[in-house]
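Each structure below appears as C-alpha cells.
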Structure I
Amino acid sequence: MSERITAKIDDWIKAEMDGASAVALPELAKRGREHFLSDTHYLQALFADQLQQLIYQRAQTLFGRTRRGAVLLGDEMVDAQEFARRAGQLAARLSAKWEGWLEHVGERHLALTSMTRAQLLAAAAEREARAEAESRRAAFLRGLAAGLEGERTVGQTYSIAEIERRWWRARRDGEAAA
C-alpha cells in the first residue's frame, strides 16, 4: 500500500486514539470503515492501489488450486506440464555444454562424451603437463620479481644473458624437483 494511502489511515487512527489508554480494535475498525466509506475519492485511490496486488494474489491462489502440480517460478505460475517442458529445455542446454566439450588428445580433439578411459587419461596427462610448464614459468617470473625493488623493470635490473641463465636454472631446478 502506498504511503499516501496509509498516511491518511494513520492520521485518522492517531486522532481516534489520542489520549486513550486502551483501544477496542473491532470498534475502531468499524468506525474507520464507516468514516472512509463516505470518502469516495479516497476509496477510489485505495481500490486502485490494492487492486493489482489483490489480483496477483488471487490469481496465484486460484491457479494453484486448479492446476495439478502448479509451481511458482519468480512471478509466474506454471502447471506441471509447462514446468516439465522448461526443465527439459534447461536439461538440453546443460547437455549441449557437455556434448560440445572438446579435449585435446595426441594430435586431435575429441568430444568429451565420446572419449574412452584411455583417452580421458591421456587428455588429463596433457593438461597436467601444460600445468607443470605453466608452474615452472610462474616460478621463473617469481624469481625475477624477487630481485626487483620498487618500480624497477626486469630490463633495468637484469641483462639478457642473466635472464637467460635464470631461465635455465629455473628449468633445471624444476626438473630436479619433479
Structure II
Amino acid sequence: MDIKFKYSNVYETHLNPDARPLTHTEIVTKIATMEAFWKEYYTNIESAYKEVTGLSFKRDSVICYVNSGKTFSDPLSLEIEDDKDMQDNLVHELIHILLTDNHSSFEAKQLELYKKFPEEVFTTKIHVIVHAIHLLVAQKLFPERVDRIVNYSVLRAYRKSWDIVKEMSAQAVVDSVFLNK
C-alpha cells in the first residue's frame, strides 16, 4: 500500500487548535524520515500482517497526516514525536486500517473473543487484537523494539489490553480471531 505523508495547516488548526506551531524543518524532516521508513519496510510489514492474520489491505493507498499532537487511524494521522515512536505508531494504526478493511471476514470470532472480558471498555477490547498483531509483527521485524512498543502507552485501556495479551498470549489471541476464518 502506498502512503502519502503530508502536513495540512488546515487539518492541524482544527485538530490541535492550542498546539505549538511546527516548524517547516520539523515537518519536512519527519515526513522524509517516515517516507524512508515506509519505503524500506513496507513489503516486510505487509507480508508480516498477511502471515500473522491472513489479511491484506483492500486499498492501494492512504494519506497520513503528520501533526503536532494526535495519532489515530481514520484519517490516518501521526503525532510528530521520536522517529521510532512514529514508526511503531504507524504500524499500530495500519493494523486498525487492516482490520477495518477486512472486518466482515472475522467479526463473529472477534465478538466471541470480546465475551471473554465483558467488563472491559471497547477501546480495551479492540486493542487486545491490535496489540496481539502488533506484538507478533514486531517480534518478526523489530524484536529490539518489543519492550518499547509494549510500554509506550500509559492509558488505562491500552495497558489493560496489553495485560490481556500477555495473559492469553499474542498467538492465542490472533488464532482465536483469524485461524480458519
Structure III
Amino acid sequence: MADIDAILVDNLKECLRQTNRYLNAGFFSSLIVFALAVDPAAFAGASGISIPSLTTLPLKHAQIALVGVYWLSPFMAYFTVSRAHRIAIELQKRDRQLVSAASTFPCILTSRVHGPRILICLLPPLLVSIAGWTTGVFNFSFLGLFLFLQSLIPHVSLYIDRLRRSFGELAPDAFGD
C-alpha cells in the first residue's frame, strides 16, 4: 500500500509547480501583448508568431491567443492554489510539520517576501491596461470599461484572495526570505 503522506506531498508540490507555470504564462503573455501594442513598428516585418511544434499564427491571431492566455491564467492558478490549500489542510490533520516542510518548495507562491507575488499578479494587469488604452480597445464607452474591468479583476482577485500571503503563512525571516 502506498504511503498516503508521500502522495499528498507530491500532489502539493505539483500544485505549487502548476501554479508557478500559470502565473508565469500570464506574466509573459502580458509582456508580449504590451510589446505588440506599444511598439507595433518593431513587429511590422514579422508575418506572425511561431508556436513551437504547432504553427505560425498571424500577429492579430497571436494577440488574441495571448490575451486568452493572460485572461485564463489567473483562473487556472486560482483553482490550483485552492487545491493546494485543500491538500495542505489534509496534511495538517496528519502532521503539522509535514505541511511546514512541504511549504518550503521553491516557487513564487511560497516566497516569504511580497515582491515576487505582487510583481507576478499585479504587473500583468498594468501592462495589459497600458496596451489596451494605447490601442484604443479600452475607452470610456460601456464596452471599453467592461473590457478594462475584465482584464483587471481576475489578477487582482487572485492576489487579494490567494496570494496576499505566502503559502503556509510564513513571514520573512532575518534574511528577507
Fill in the blank from the handout: Matching 9.2 (distance in nm of label points 7 Å out along Cα→Cβ at positions 27 and 155, computed) against labels I, II, III points to structure I
Problem - Computed 6.5 for distance in nm of label points 7 Å out along Cα→Cβ at positions 67 and 163 - originating structure among I, II, III - result: I
Practice task
For Rg/Rh (Cα atoms, Kirkwood Rh), the calculated result is 1.06, so let me know which of I, II, III that is.
Solution key: III
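Given a value of 1.1 for distance in nm of label points 7 Å out along Cα→Cβ at positions 11 and 59, point me to the structure among I, II, III it was derived from.
Working: I: 3.4; II: 1.1; III: 4.7.
So the calculation was done on II.
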Problem - Structure (I, II, III) behind the derived value 0.95 of FRET efficiency 1/(1 + (r/R0)^6) of positions 99 and 147 (r between Cβ atoms, R0 = 41 Å, to 0.05) - result: II
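Could you tell me which structure in I, II, III was used to calculate Cα extents along the principal axes in Å, for residues 51-122 alone as 37, 32, 21?
Numbers: I: 67, 22, 14; II: 37, 32, 21; III: 52, 25, 20.
Clearly, the read-out refers to II.
Given a computed value of 7.4 for distance in nm of label points 7 Å out along Cα→Cβ at positions 35 and 115, which structure among I, II, III does it belong to?
Here the read-out was taken from I.
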Fill in the blank from the handout: If you rank structures I, II, III by relative contact order in percent (Cα under 8 Å, 6 or more apart), the highest one is III
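Since every read-out is calculated from the coordinates, none of them should be taken as a lab result. Values in this document were obtained by computation on a predicted structure and should not be read as measured data. Cβ atoms are built from the backbone, for glycine too; each structure is taken alone.
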